[in-house]
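Multiple structures are listed underneath, in structure tokens.
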Structure I
Amino acid sequence: MKLVKAKENPILKPENKNKWESLSVCNPGVWYENGTFYMLYRGAGKDRAHQIQIGLALSNDGINFQRYEKNPVLRPTKDGYDAGCVEDPRIVKFDDLFYVTYAYRPFPPGRYWLNEKYNHNFPLQGTPSGLKENKTNTALALSKDLITFKKIGRITQFNLDNRDVILFPEKINGKYYLLHRPLEWVGEEYQTKAPSIWITASKDLFSWEKDQLLIKPQYNWETKKIGGSTPPLKTKVGWLVLYHGVSLNDDMYRVGALLLDLNDPTKVIARLKNYILEPEYDYETKGFYTGCVFPTGNVIVDNKLYVYYGGADRYVCLATCNINDLVTELLKNKIKGE
């Protein structure tokens, strides 16, 4: 099966009136509550540094979003660990607080689609690779309203490139669970030939248990790398997880799905062999990453799954399906022994 793309796509475009998001908007985290869809989206302007920030938009129907205001709600901290950019938010909620994981860099990335690195003129000789190579890592921010935030800081290992870091939306057996994709964990030592999805648990969100390899590339459409995409969604038969895969053949991003055990999410119940979303239209193939669909937000409303994704690193887009149809298809692809 395939997700159905909204005829209104792209549902959010760059806004020339707002300098900070005049070039691109993409990769949104989304939360639904009391009839309102809340979207935290990544935006960037036309500056050479390509400093990325996060804005807020709201909707009553999940399609037509209005920006909260003209300014970003989550910004890089000057001279802080995330001074270069804040991007790709994923949203979960515990009690009355939103927990937002977001990717960051210590220095702006520059216009990567032109292979330009931003010259920040900071002396880095002898510093750890995380700084010297301006690696992307992940931090956590808390919020009561998705308008104001308290930054908690980095929650993953410093010297790894680790951007696809996603919390489960509830504790399981008293523990927080987290998916992540360390780019460097490749080779015989890690039992995978390409970057893969790992899972770990914690009682306090900061001291993590030993990582376990959850899944690694298995099919032709995901041979280069895979990574978690959206926060897991709880269904009656398991945790639904959407993930992205990149092919060595065409370097395109596509989207797959799997089910994890409700009580032990280190256990994969089912995994689709075929992707459910791929680049097809101009808004997915003509941008700053040619051929990319990159989901970062999903919600279920009245048995309808809304999947929000970035198109070609330029637009925010939407695709949907009946959640029961997707779960039924997954159960046809159960892992042997489950």
Structure II
Amino acid sequence: MNREKKPISFAAIYRKYGIFLILLLLFVASATINSNFLKPQNLINILKQISVVTIIACGQTMLIVSGMIDLSAGLVCTMSACFSAGVLAATGSITLTFVVGIGLGMCAGWLNGFLITRYKLQPFIATLAMTNIAQGITQIYTNGQAVGGVEKIRFLGQGNIIGIPMPVIVMLLAVGVIAYVMKYTTLGVRIYAIGGNEKATIASGINTNRSKRIIFTISGALVGLAGVVLMARLMSGQPSVGAGYEFDAITAVIVGGTSFSGGIGTVIGALIGSIIVGLINNILNLLHVSTQYQLIVKGLLIAGAVIVDVKSKENKKAS
């Protein structure tokens, strides 16, 4: 008896091959618009431009796959950048600079996780509160002025190894570490389990609250690292940058195939999503499209990716 074949949905095709097709189309479009696009140096420059956002996106991937989100990442990144710049200017110690920058991010992440697990706040509310806290602390510390005197860390922001910029190397290391954590460690299993079915995970005896705090702390560490890299790239701690980085990171994660409802996604997908967003920005800049319209495009990207995700889940239920 022959079984009737079920039609393959667009959402299912997108889930499997969509980001690669989009990436290919954007490469072709970019090469058509700019004859210099495919030159190795230009491609490396694009990777350099997306490095900070991609490091943040590594943490956002862990959070979104586990059914959470962090709206404070951009301004916590700014806070880490400014404080690490101040420490470097005052002490000249690169080691202490990293400790302070990453440590601040970890503290902010842990506090987000604590508020969510201890007081049952929604991640949206807890991290929105942290956004204001981080912005306020940064403004008090800097008085709205850039923090300079960070020449000792120039190599991290502007140096390279065998032609690959240091920010790109740090970005790839972050992607590699988080990809390993999510695929091969117990924490990785719990990340997918919590996002897939938290009640079943609790019933199996796993301390989900502890896991959530760890996930937020690791994500915070990545945000802090991104802040140090940002400071090194700009050669100063700028209190006016970083706002909106969290949305760029979330866009990259969702476009990269991570389900906004949790349980599905990879950090490699987030990297590809980040490249896609970077290429779109590159094309829009080449076409002299204003920033306001670029924001509209990013918003449509998120909406489109979420719609595809929802349709994919509906088709699975129907089947």
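Computed quantities for the displayed model
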read-out: Read-out mean count of other Cβ atoms within 10 Å over residues 64-71, computed value 24.9, structure in I, II; value: II
read-out: Among I, II, structure where helix-only ellipticity at 222 nm (-39500 (n - 2.57) for each DSSP H run of 4 or more, over all residues; to 500) as derived comes to -1000; value: I
read-out: Computed 15.2 for mean count of other Cβ atoms within 10 Å over residues 208-215 - originating structure among I, II; value: I
read-out: Which entry (I, II) yields the derived value 27, 24, 21 for semi-axes √(5λ) of the Cα gyration tensor in Å; value: I
read-out: Ranking I, II by percent of Cα pairs over 18 Å apart, for residues 24-135 alone, the structure that comes out highest; value: II
read-out: Winner on distance in nm of label points 7 Å out along Cα→Cβ at positions 184 and 256 once structures I, II are ranked, highest first; value: I
read-out: Highest-scoring label, criterion being relative contact order in percent (Cα under 8 Å, 6 or more apart), among I, II; value: II
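Quick note: the coordinates plus some simple rules give every number you see, no bench work behind them. The structure displayed is predicted, hence computed values, not measured ones. Cβ atoms are built from the backbone, for glycine too; each structure is taken alone.
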